[in-house]
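Several structures are given next for inspection.
What follows is calculated from the coordinates using simple rules that are stated; it is not laboratory data. Predicted model only: the values in this text are computed from it and were never measured. Cβ atoms are built from the backbone, for glycine too; each structure is taken alone.
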Structure I
Amino acid sequence: MQSVLITGISRGIGRSLAEVFLNNGYKVVGTTLTGDADFSHEHLTVLELDLAKPESIAACVARVESLQVTFDIVINNAGVLLDEDEVVLVPELLRATLEVNLIGTADFAERVLPRISPKGHLIFISSTAGSLEYEGHLISHFPKHYPAYKISKTALNMYMRTLALRLKGSGPVVSSVHPGWVKTAMGGAEADLTPAEAAEYIYQFAITRPETGFFWFKGKTLPW
């Protein structure tokens, strides 16, 4: 049985990802802030993880290692949007955002790397909000809000890129994925996709082995 590790499965895209992988016969190890989820499955294991707390990351990784599972796919989905209504950068919110969306995510990814198959796929859920090209040339199409979130996703893409270069030829494929504009607490009710629709396309991409180190949406590369 193939296996996948997904962070942030309590709701939204993460929950839908867990469900689509389970429906396709995968063993799923998922994380939530509490270590609980309001759904269950014989092939689902739920672990506690708070990416803002180094001690929580260490404890979660210890639990992952104790499972003795080699993962075919790891999806770093968990993230926060703390400055949705802000136009001016708020340093405190930037620090808190980076702690989860970049530092905690990178820390967790580095620690679980030994548990990923060299033929596997390591994915980071990013956003076109972190694209410098979109922000620079198509700025009229983007809101002026949530600068901390945008900065965190740009930085996450660079981490993904440096990791892909480091592992090229010797480790799993590494990708960033834009999930689309999704009807979640973060995306809002006016968004284009349901979490299930986004999860299905991410699943179809995750089970492939694309060229490492790129930013993707529905099978096509996105600009940095």
Structure II
Amino acid sequence: MPGTYKGHGMDDERKTTLVSIFPALAGRTAGYINLNDHAVQVPPVNGRSVFLDATLTDKFLAAAHARMNVDYSLGGYLEDRRDLWRGSYLDEQSAVHLGIDVNVPAGTGVSVAHAARVEKIVHDPDQNGGWGTAVIFKLEEPRGQAAYFVYGHLSSELAVKEGDLVRPGDVVGKIGQHHENGGWYEHLHVQAITADAWEKFGGDLRNFDGYAADPHAAEHPYFPDPMPLLVP
């Protein structure tokens, strides 16, 4: 495994890692990129970050991947993205990212790294920051504090239904295009959920977000670092 992905606080784009949830990308290298660091350098237009243009962000990432000599990239856990999403609904709260974004093209098939049951499927068509199609899984065996996890911004064409048991390597769906993923650039949002959070929020995806106010901690109490869910 070339290097280590450190998530929160990591700012070295030369760091690389491997994840195991994309069968078509098996063995290929991912780099880390903090899009907010780039957004800081580009003035907003009419109060809106230019990265809110999903097509522009897709092109920016493709060029960044070529420059970094990687096949895809990861956006980190607990990143502060207030500049990246300036002018969006996130202006109303601190835009601290509660998951990991895996930046891969629309149509890329995605599987799971650990056995899990499909607990719930949600279709959120809101084009102003919605989840698109999201699948919530319950792990057969918790990984640390994570008992559940969500894949967000998928295509509506899924390969699973609620109640299905999926095992490592089983394709569950594919990355969604802008019009079906909530209006975002093309990527997979992976967010870990504790059992306590599942109970607190009533198992309803509408009751929590992929972003929150700064938790002032190394790990969020309800949404722990999801990196263990991306590797065997």
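A value of 2.2 for distance in nm of label points 7 Å out along Cα→Cβ at positions 51 and 203, calculated from one of I, II, originates in structure I. Can you tell which of I, II yields -3000 when helix-only ellipticity at 222 nm (-39500 (n - 2.57) for each DSSP H run of 4 or more, over all residues; to 500) is derived from it? Answer for the origin of the read-out: II.
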